[in-house]
1. Given -9000 as the derived value for helix-only ellipticity at 222 nm (-39500 (n - 2.57) for each DSSP H run of 4 or more, over all residues; to 500), which of the supplied structures P, Q does it correspond to?
2. Have a look at P, Q and say which one yields 52, 35, 32 for Cα extents along the principal axes in Å, as calculated.
3. With relative contact order in percent (Cα under 8 Å, 6 or more apart) computed per structure, which member of P, Q shows the largest figure?
4. For the read-out mean count of other Cβ atoms within 10 Å over residues 46-53, a value of 17.0 was computed from one structure; give its label from P, Q.
Structure P
Amino acid sequence: MAKLVLWDFDGPIADSIRGYHALYDRICEQLGVEKQWEDLESFREWVSGNWRENISRLGLTERLGETEPLHNDYLQEMPEIQSSVANTLATIFMKGYNNAVLSGQSESYLNRVLKDKGLLGFFHRVLGCDSLSTEKFNPETLREARELFDAGPDETVYIADTVQDIEFAHQDCSRVIAVTYGWHPEAKLQAYRPDELVGSSLEIPSKLDELFTKVH
């Protein structure tokens, strides 16, 4: 099988951190909870890629149901797409690599946004939180996604933007390219030792070529 490139959606593809920053500000304001960040950059330091974990850290576990309508309202909006991602996806597709999305968002949401932005045709599969039998933040999720393509860890690279993503890629023994333009800042990502760290999606195709030729 061709090599497999798995993309997280929020961050590497969608420029969603600003929207989620505003969403969490709104949640804190409406539910009377003190914010644990001051601005966008401190929010990037605070936030994880896991919705339930963030709600728990705000002390709102028992009020999760009150946060979900606000989250659903946000998901009705179309996020902006990261600059140059369309060109990057086209380049990777032309190289013959398998492209797939692996995200904690629902499959229907992902398909709707990718179709609207003209990106759906660059992906062989779109895998959301309702596509697989395991939750996203679990190495088993990555393994299950790989097995759909008969790809081993050496044949898989995950494009990610949070330390949780890096951790579970390492646990799966897959390679991981972390992007610094997404949710977590560069210094935080670097501390978790991704295989590669890039500041632009345009760097990803050449990094993939290098990783796929290395012995793990």
Structure Q
Amino acid sequence: MRILACLLAMWLVPTLAAAQDVWRVAYNHFPPYSFQNDTGDADGYAIDLIRALAATRGVEIEFAFLANPGEIVAALGDGSVDVSVALARTPARQEHAIFSVPHQSVRIRLYAPAESAAEVAARWPDGVRVGFAKGAYPAVVVSRYPTAIPLEGTTNPDVLLNLMNQEIDAAIYPDTGFRRLVEAFDTRRRFIAVGDILDEVPLHLATSISRPV
């Protein structure tokens, strides 16, 4: 972890002149990479990584728990936060943030309730109501399927609730993250992946262009 943190430090920090004593770090509910644990503290693989990186720089961290990636990108853009811990890089996001080398790669898949998965697979993408969190990378993936019906949820848990309540037919989400999301709900409902992997995308730390660390 410390070796990776040092490598990320070389890529993430554009200038030593921009050094700060405190980093304001944004994250959202995206287990296992970032989430609030039972005591309300920031936790997860990417949280451990940013803590290790901060230790190499001798700075403190103030965590900001935001609803979704859309809010995180906006906060990076206006400089109200300094760093995000687990963002996929897109051209639109690069207008607001400087991205590190990748620290993780995730596979994006379509998930549906087990009882309706065959129907969703047969219809996809035509008329399938597909959910994802506001501003999340899956929105980019869904845009490649113009006959699908994209429906944003405020948070990742909201997307799962919409799927459980049949307000959407499927959710598009990173594979490991979706399993952890379902586990957190302690639901007896079964959800399965539908079809092939839709995309594989690296995750990065990102620092605000307006207030780089």
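1. Checking each candidate, the match is Q.
2. Of the options listed, only P reproduces it.
3. Q
4. P
Just so you know, all these numbers are worked out from the coordinates, no wet-lab data involved. Predicted model only: the values in this text are computed from it and were never measured. Cβ atoms are built from the backbone, for glycine too; each structure is taken alone.
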